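Derivation of every value follows stated rules applied to the coordinates shown; laboratory data play no part. Fair warning: this is a prediction, and the values are worked out from it, not measured in the lab. Cβ atoms are built from the backbone, for glycine too; each structure is taken alone.
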Structure I
Amino acid sequence: MNHRYWQYKMIAARLFSGEVIAYPTEGVWGLGCLPESEQATMKILELKNRTWDKGLILLGSEFSQLEPYINLSGDEARTLEKSAGEGITYLVGKSDKVPLWISGSHQQVAVRISNHKTVKGICEAVEQPIVSTSANLSGKPAAKTRLQVIRYFKHQVDYIVPGAIGGGQGASKIVDLKTGTLIRPGGT
């Protein structure tokens with residue numbers, strides 16, 4: 001076992017104890033926690049100065065991690081599964097397992113399957129998706145470096161995961177999976 005394995009096990013223990021982490025994603029740094037942790041999710045929203053009703057993203061490393069949280073047709077499921085690593089967040093039908101603090105005031109939930117090595121390591125260690133939202137104060141540019149995360153949040157985040165963002169050019173594109181409607185262009 002290499003040191004990365006133990007690092008991800010330590011991050012998993014932090015997440016299971018209700019902590020908030022900052023971590024690199026495909027194009028920006030994110031803030032995250034486990035979706036069932038209302039307290040940690042509320043801390044993220046407070047840190048960002050963001051209202052709960054906007055909803056948050058569930059980020060997984062494989063389709064099976066997201067499956068309990070979503071309600072899709074067969075074609076929609078295949079599209080989502082094939083999107084792994086494309087850096088596209090989809091709005092999809094949500095299951096009864098999605099907490100209100102994740103979906104906000106929406107009838108759908110935002111999900112993404114990531115191939116980013118740090119995200120994969122975290123999701124595999126917790127064996128489920130994690131909450132994802134850009135590491136920034138509401139209305140400010142998303143952090144693209146560890147130093148920017150520190151400038152935004154100082155010591156208010158419980159743990160900053162070592163690593164670097166992938167090759168993405170900013171926040172992920174958001175698309176309504178059922179209609180194909182572009183909700184947010186990528187790179188914002």
Structure II
Amino acid sequence: MAVSLERSRRLFVAVAPPREVVDFLLATQDAIRRTPDVRFLRREQLHLTLAFLGEVGEPMVDAVRRLVRSVPREWGGHAVIGGFLFLPDQRRTRVIAVDVKDAAGVLRRLHDRLAGSLVEAGLMKPEKRPFRPHITIGRLRTPGLVRLTHDCGKVRFGVESVRLYESKLSREGATYQVLEEVVLRGSE
């Protein structure tokens with residue numbers, strides 16, 4: 001049996017929220033800080049995933065970069081944080097997120113372009129679940145019922161860039177390195 005020595009990298013493509021939205025998300029975390037058993041994401045971990053590739057062999061990383069660079073620059077726009085989202089559901093919550101409303105279809109168009117191209121190129125397996133724009137703000141160590149006493153509110157934000165990230169896992173949590181970024185127009 002041959003053992004592969006090829007290095008692989010854990011990759012995903014995401015929208016990084018603008019700084020003012022990250023500040024809003026951190027304030028939202030502070031408002032629910034007393035929720036038991038939650039590990040909150042750090043500032044640099046907050047993002048909206050468009051496509052999760054998982055482990056990708058080093059020779060394929062350049063192909064992924066090219067696909068990210070192919071996103072049309074004029075595909076920017078706006079989305080709205082629209083309240084809390086409990087995944088998979090409120091009684092068995094594993095993830096506390098904020099739901100992102102995509103009325104103009106900006107995120108859907110980016111997701112469809114990227115995920116479709118990545119699947120077609122054999123760089124990613126098709127997702128089993130439908131795309132649902134959200135930003136994870138915390139994860140429960142043990143799944144369970146989450147009851148919050150207030151909602152997070154709403155905030156509109158510009159979809160200003162698409163980034164290819166490498167995720168490195170450690171005991172302290174994941175760290176992300178930006179490998180490629182496409183700046184978008186249309187969110188002014």
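Overview of results
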| quantity | calculated |
| --- | --- |
| log10 I(q)/I(0) by the Debye sum over Cα atoms at q = 0.12, 0.16, 0.19 Å⁻¹ derived as -0.61, -1.05, -1.39 - corresponding label from I, II | II |
| Which of I, II leads on distance in nm of label points 7 Å out along Cα→Cβ at positions 10 and 82, largest value | I |
| Origin of the derived value 4, 9, 13, 20, 18, 15, 12, 6, 3 (P(r) over Cα pairs in 5 Å bins from 0, in percent, for residues 34-89 alone; candidates I, II) | II |
| Label whose coordinates, when helix-only ellipticity at 222 nm (-39500 (n - 2.57) for each DSSP H run of 4 or more, over all residues; to 500) is calculated, return -6000 (choices I, II) | II |
| Winner on mean count of other Cβ atoms within 10 Å over residues 58-65 once structures I, II are ranked, highest first | I |
